[in-house]
Structure 1
Amino acid sequence: MRTLKFLIGVAAGIALFIGGIATLDDTDVNCGGKPMSPTDTCVSTKGSKSTEYDYAAMKKKAEDPTGSYVMMGVGGLLAVGCAIQVFLGTRRREPTAQPPFTGYPQPGQPGYPPPPAGYQPPPGPPSAG
């Protein structure tokens, strides 16, 4: 399931990247999806505020490639990042062999100093009886 999410992310990133490339050459001057002529004005309304744009302003906006570059950058990063996650998630990891846990070091084991003279180990746990 996790791999499927990242594969969808790869597909979405590729789609964004291709969409960015496709819109690089799109210099048609539109207002609300309709083509504008040099004598038209475009009115944008947000809430109760309206703003008018003339043909020159809309042409400048249509020729600005920044949005296309952002789409290409975000799409590329998304595709590469998700592809890395797919690769790392599908790799088989070899189990590492670990020695069995034998408890804490006991006094007198090699590599440990001997206990001081007169040392008495603490009493063990009470016996269940």
Structure 2
Amino acid sequence: MYESLEKFQLLEEEIAYLEFELNRIKRDLNQDSNCRSIQEKSKQITDDLISKKEQRDEAINLLNKFKGLENKILYGKYVEGKTLVRIAKELHYNVNWIYQKHVALIRMIKFAELMIKEGEQWRKALD
């Protein structure tokens, strides 16, 4: 979950590139619809695009679980790519407070990930 947040901007760039490539390949397919290599490339890019969008949606779903200030901090940092200093200035908060709040949020997310993993391990052990 946390990795999805950290890589959100990169995911957005990769999605844009894959969409561009897919459109280019579709144009090529319109010109030569019998070319198997183009069809295979189109399927591969489509699969990659679906995977990247799922990762992006996972990050957005995580962000949407937080409300108020927490959401504004996480959304500003990971989706909009702002620094915590800029977020603090825009929200009229002390920079140290925003840093502390951000650290607490990340700890909470990582703790939740750990609990999910441990729960899965316990389920496997009990099966």
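No value in this document is a laboratory result; all are computed from the given coordinates. In this text, all values refer to a predicted model and were calculated from it rather than measured experimentally. Cβ atoms are built from the backbone, for glycine too; each structure is taken alone.
Of structures 1, 2, which gives 32 when relative contact order in percent (Cα under 8 Å, 6 or more apart) is computed from the coordinates? Checking each candidate, the match is 1. For the read-out helix-only ellipticity at 222 nm (-39500 (n - 2.57) for each DSSP H run of 4 or more, over all residues; to 500), a value of -15000 was computed from one structure; give its label from 1, 2. Of the options listed, only 1 reproduces it. Here the criterion is FRET efficiency 1/(1 + (r/R0)^6) of positions 23 and 47 (r between Cβ atoms, R0 = 30 Å, to 0.05), and among 1, 2 the highest value is seen for 2. Comparing distance in nm of label points 7 Å out along Cα→Cβ at positions 15 and 63 across structures 1, 2, the highest figure is found for 1. Taking 10, 18, 15, 12, 10, 9, 8, 7, 8, 3, 0 as the value of P(r) over Cα pairs in 10 Å bins from 0, in percent derived from one of the structures shown (1, 2), identify that structure. Computed on structure 1.
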